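**Student:** Below you'll find the structures, each written out as structure tokens.
Where a number appears in this text, it was derived from the coordinates with a stated rule and is not lab data. In this text the structure is predicted, and so the values were computed from the model without any measurement. Cβ atoms are built from the backbone, for glycine too; each structure is taken alone.
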Structure 1
């Protein structure tokens, strides 16, 4: 049975994955919990950009902030998010070369 909660959760997950930086954050946190300064360095983004994306991911309910003294550790909010990411990484898509859907270059979709 699907509920509005299920649909909302999928929409939030899709929104998170629609941005390459947020996707990279989720994939990194799927490997292990992380700290903002280390994540920013790993991903090659400023701490401010990383902070904005972490706030979005927290707001969507996908990551949680765990205080550790003066530091904050981030981790996936639920292990099933990691399972879903792992499953999605295994997808092989047959993409129509004429389709202009957003990809690595961020091009807009021309097939709508």
Structure 2
């Protein structure tokens, strides 16, 4: 199907506020590229302040929360959460792709 212009893919937006959030974003983005997810949808890594001194990190696609967790300044924990977030994001994007095949836009 021919299209006019060009299409940007693989955009991951960094909306983190702390060092822990930035570390998570870096790890998530590395995995996003390593697994060649390269989605047409914009993936947003967002961080917001939560209870007391905690922050909550969310992965959003199409303004829908795909995965979220409370951040901890532990490298192993961040690595585990990044892997889980990539997995959940990948499943969500594949499901969107599958749904788009069933619907015809006029």
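**Student:** Output the label of whichever structure in 1, 2 has the greatest value of relative contact order in percent (Cα under 8 Å, 6 or more apart). If you can, show how the numbers build up before the last one.
**Tutor:** Values: 1: 20; 2: 24.
Once relative contact order in percent (Cα under 8 Å, 6 or more apart) is worked out for each structure, 2 has the highest.
**Student:** Computing distance in nm of label points 7 Å out along Cα→Cβ at positions 37 and 93 for each of 1, 2, which one ends up highest?
**Tutor:** 1
**Student:** Identify which of structures 1, 2 gives the largest calculated value of percent of Cα pairs over 25 Å apart.
**Tutor:** The maximum falls on structure 1.
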